[in-house]
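Following are the structures in question.
Just so it is clear, none of the values below were taken in a lab; they were calculated from the coordinates. These numbers were taken from a predicted model, which means no experiment stands behind them. Cβ atoms are built from the backbone, for glycine too; each structure is taken alone.
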Structure 1
Amino acid sequence: MALLAVFIVLVFAYGLVSQRLAGTVVTGPIVFTVAGIVAGTAAPGALAAVLSSHVFLHLAELGLVLLLFSDAGRTNLSLLWNIRSLPARLLTVGLPLTILLGAVAAGLVFPNLTLWEAAILAAILAPTDAGLGQVVVTSPRAPLQIRQALNVEAGLNDGLSVPFLLFFIALAAASEEGARASFAQFVVEQLGYGVAVGAAIGLVGGWLLGGAARRNWISGPFRQCGVVALPLLCLLVSDAVAASMFIAAFVAGLAVQKGFPDAGRHSLEFGEIWGQIINLLVFFLFGMVVARNWSDIDFAIAAYAVLSLTVVRLVPVALSLIGSGFGRATMLFIGWFGPRGLASIVLGLVYLEHEFRLPGESTIRLATIATVLLSIFVHGLSAQPGIALYARQVAGLAADAPERRIGR
């Protein structure tokens, strides 16, 4: 109860100065992570009950589902269709290469890891985080198509990473227990079912909400309640049919706009506010986890965190954008602003929940913690300066450059 009281007071205090901090390098995740580190250092035993009851995992899943649905609900569908090749490149080429390069780097830095343990770590750290990148994807100074592409990538790559993670976990366990795994099964169940669940809930829910709104059957507050019920339904149905709740939530956020265009303009505030509060709570708890594990982070762990945020991300992005017409500044901007945060926390908790007790589990856990912690700070601190620098680069491009073709 004392832990919850500290968090509530912190939310109130941060809210008082949030507008003043909006244009600075001090972000919400930085503030709440630091607060969590302080709380975890002051009360090292306070986190045990939360972790043992799986509350942390469920909170993180709920926060990510609400965030993905809200981000998708604000995505311009016509623009997304026009720029579809950019997020497609990042997801179909960039993501697999990121996992591959991440596994290679893990094998080199951590020779104690088996092949599949290195792959598990790479899959956990492959997805980018829409929450940590919110400053970038909402800034009008960056080209709209670049922001939308980053948003869609962050919205889908966590769900796309789940089949890889589960497959690698099964293979790692197979080496210990003699079991067998089918990647096709994980893909069909996680992605196929996830898209189907999200499309069905989004289309039907949007059609019902749109019809009720046109007939003036639904009040303003319940428009928001109705919309926020959809991602929660995605979470529950996906869990029941072994689908990716993250893919389902993002697809539902896109699909709901077909029947209820007002979803993105007026009806997401309620879910977004609660999603932000839950996400800040997750970062607060993550800070406590950092305090609990800080002394175990060594040079190799820190080195891998740096590699994960630089080479492992930048090289696959650059390769995926070959032939796209985008310049080096855009490749660097997209590559750098692929922060690791809530999605990696969720996938790390998913891995720990399987309780296979692999020999390399400690390394996987510490490398995930170090990478997310580093990302919270370096991407938070570099967001505003990075946007300003990139905006100046884009302003100097020719009028027919891809970055300026669709507008801002």
Structure 2
Amino acid sequence: MHSKRCAMAWIVSLFLIAPGLAFAERQGTLIGKVLDPDGKPIRGVTVTVTSPQIPKFQDVETTDKRGMFTVGFDQIDVTYHYRFDMTGYQSLEVNQEWHLVGTQFFEWTMHPGAPVVVGGAVPASTSAPAVDAFNLGVAAFKAKDYATAETKFSEAVTHDPKLRQAWEALTAVQLQLGHDKEAAEAAEKAIALGSTEEPVLTARWQAYRNLKDEAKAAEALKDLERIGRATAEAKRIHNEGAALLKAGDDVGAAAKFQEALDIDPNLQPSLLGLATADLKLGRNADAATAAETVLKADPKNEQAIRLRYNACLALGDKTRLIDALVGLAPVEPVLARDGILRLAFDAYDANDMALAKERFDKALAIDPNYPQAYYFLALIDVGDGATAEAKVHLERFLQLAPNDKEANSAREMLKYLNKKS
């Protein structure tokens, strides 16, 4: 019975998180305008619109010479998230609840300035000490304690030499301290690991200039100009892909997103767009890989979390699905718990008790008050001869569900184990 119940919950949850791909009737229209602090329109701003409640919704627009853009919404009474990006300006992110059927006009102001190199999302690393040191470095940098920041970022790259964000941060703080040789070396490390961030490239060029290494400074300047042009071209191609995706040409959209990524492999909107298009095309493994690539750099990216889950679910790869469900837990805890439980029951029914135990434990890490997981862990413990663990699990089960249909069986089992011990 337990397997059937979980299977039903699984199917219902799938429909909740993976709605049909048909386009709904337009409900609302946003006419937006982006201005600089002097009130002048900004042309060429990339506006990415998503919604945490509509995982597959993404619209990317570019402002015209009047600073204007238009977005159509198929659903109202949800929250939309806007991100505004433009070279030479600080990126801007805004959430907006949309309740009106019809058209609304809004203005936003962007302020000049390059993106801050230090900080941002917690980096993905297999080394917990590296992440801890990185976070301490960020805190020190924000407090303008640059010496401590340098020490902590250096510790981070010692623990994990492939932690690109730490090399980027180390570049910034060493340049701030006047450690130009070390800053240039850190920038080279970051670039070798795939960094195309404009502040990193600028810092490398500045470090070589300060060192009076004219040859390397000239080379760094060429790279800065080349990558700047390449990034702009990648964003232009991405916008073409976004338009094709919006028009329903998923094959064409996927090709454009891939073309953009061939130019700039770190262009996150294109990775998300590719995952979305591939998922709609049934290229589930490719969709999962694209979403996982985003999550390596931005583990809390909700759109990528949901895309990976849907792709792994459609793929049927239980190993990848377990990882996707664990990642889904912060945004959909009940769905993640029920999905892992379903896989735990599958393993239990297949008599793979080691795998079942591992999965029940993962479910309890999400919801430590789910009684049936304790009951089945107790059954596995009894089979393994782990009497002490079985008693703990049975006691917890009875504490949480004293009137469950298995409660009497659990009490009898607990009496037997107490006599035995």
Structure 3
Amino acid sequence: MTIKADIFQSYPAIDEAAVDALLQKEIAANHQKIVVLDDDPTGVQTVHDISVYTTWDADSIRQGFEEENNLFYIMTNSRGFTAEQTEAAHKAIAQVVAEVAKETGKGYLFISRSDSTLRGHYPLETVILKEAYEAHTGKTIDGEILCPFFKEGGRFTIDDIHYVKYGEELVPAAETEFAKDKTFGYTQSDIKDYVEEKTKGAYKAADVTSIALGDIRAMDYDKIEAQLMAVKGFNKIIVNAVDYVDIKVFCVALYRAMAKGKIFMFRTAAAIVKVMGGVTDQPLLTREQMVVKETDNGGIIVVGSHTEKTSQQVDALKENPNIVFVELDATLVADEAAFAQEVNRCLELEEAAIRAGKTVCVYTTRKLITADTGDKEDDLRLSVRISDAVQSLVGRLSV
């Protein structure tokens, strides 16, 4: 059921400065390296001055462990992988991380950073990481924390139901276009039921632990910690949140539970990574930070998503007369030769516009392209082929 966003005002305010002081103390006492496996490049948007590795060779992972920062990212881009590919990648990463951790003598935990609208290879990826971690360390992971809250994107969890904000309304996630994803679709907005759906009943909704907003806003750290201490058998924990302060309160209790020996796996959106890592807020980038030197060339805007929300953004952008628009015809993707020719056509147009000092927006056909075979992985392969083409429209620029 859709609810009004003014529900946020019904929750009592709390002293965020006091929470910050407690959280900083707990973060400082934690000496585990936080290894974030990100299934999509958008996951790093909440952090800054954090290393992101696009390969997972031993040298890269070793560098991540040796950094002063308490966390680093590994960009797997696995939302574009088949199930077989992501399983192989996660096993390989877990192996290298375990070897480097042993070599450096440092403990670690995994965060599987994924989509705030609940899409992605779940539960496959965290199951692979759990099995590998336990095999390599001899330790048992007690539970899995699910935290899809992402304020910047308008994604909130209230009474265990995950919502997407549209205007002044909060729409249950399963009622949005995101839930209709051809590869990663789902039918449940209540995350307890989502867990049961995605795990095919292996983990029951009734066994999921819920961290309530009432307890969070009451700053009842002891109760939340006790809930975490009671979790075992890789059962699931849902973090309800409507603001960053809710995540901060939870993380105080989380770090206390981990200090007492509890071990958790994480499947989350981008927000909790920022909080667990103690990453400070930073204002939006300025022109001076983005443009390293003066140039007469234009810029480029790249739009790959076909969702309704993105299409609305493209329509709004088209009202700007100073932008040149180039559409990549994604309907040609099944014809390798024709699609390659289409990519070359778009590349020539965008280069000409940029050299002329104009900003160009390259975007894909505004509809979902499927293989029509009934196989989700065939659809995913086409999606990846389109994604690769979009990336090449930047990577192949000679200007």
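The value 2.6 for distance in nm of label points 7 Å out along Cα→Cβ at positions 258 and 274 was derived from one model only; which of 1, 2, 3 is it?
Working: 1: 2.6; 2: 0.9; 3: 1.8.
Answer by label: 1.
Suppose you compute relative contact order in percent (Cα under 8 Å, 6 or more apart) for every structure in 1, 2, 3: which one lands on 18? Before the final figure, lay out each step's value.
Numbers: 1: 30; 2: 10; 3: 18.
This figure was derived from 3.
Identify the structure, out of 1, 2, 3, from whose coordinates semi-axes √(5λ) of the Cα gyration tensor in Å was calculated to give 36, 24, 23. Numbers along the way, then the final one.
Working: 1: 30, 26, 24; 2: 46, 30, 18; 3: 36, 24, 23.
The value was obtained from structure 3.
From which structure (1, 2, 3) was helix-only ellipticity at 222 nm (-39500 (n - 2.57) for each DSSP H run of 4 or more, over all residues; to 500) calculated, if the value obtained is -12500? Intermediate values should be presented prior to the final figure.
On the way: 1: -24000; 2: -20000; 3: -12500.
Of the structures listed, the value fits 3.
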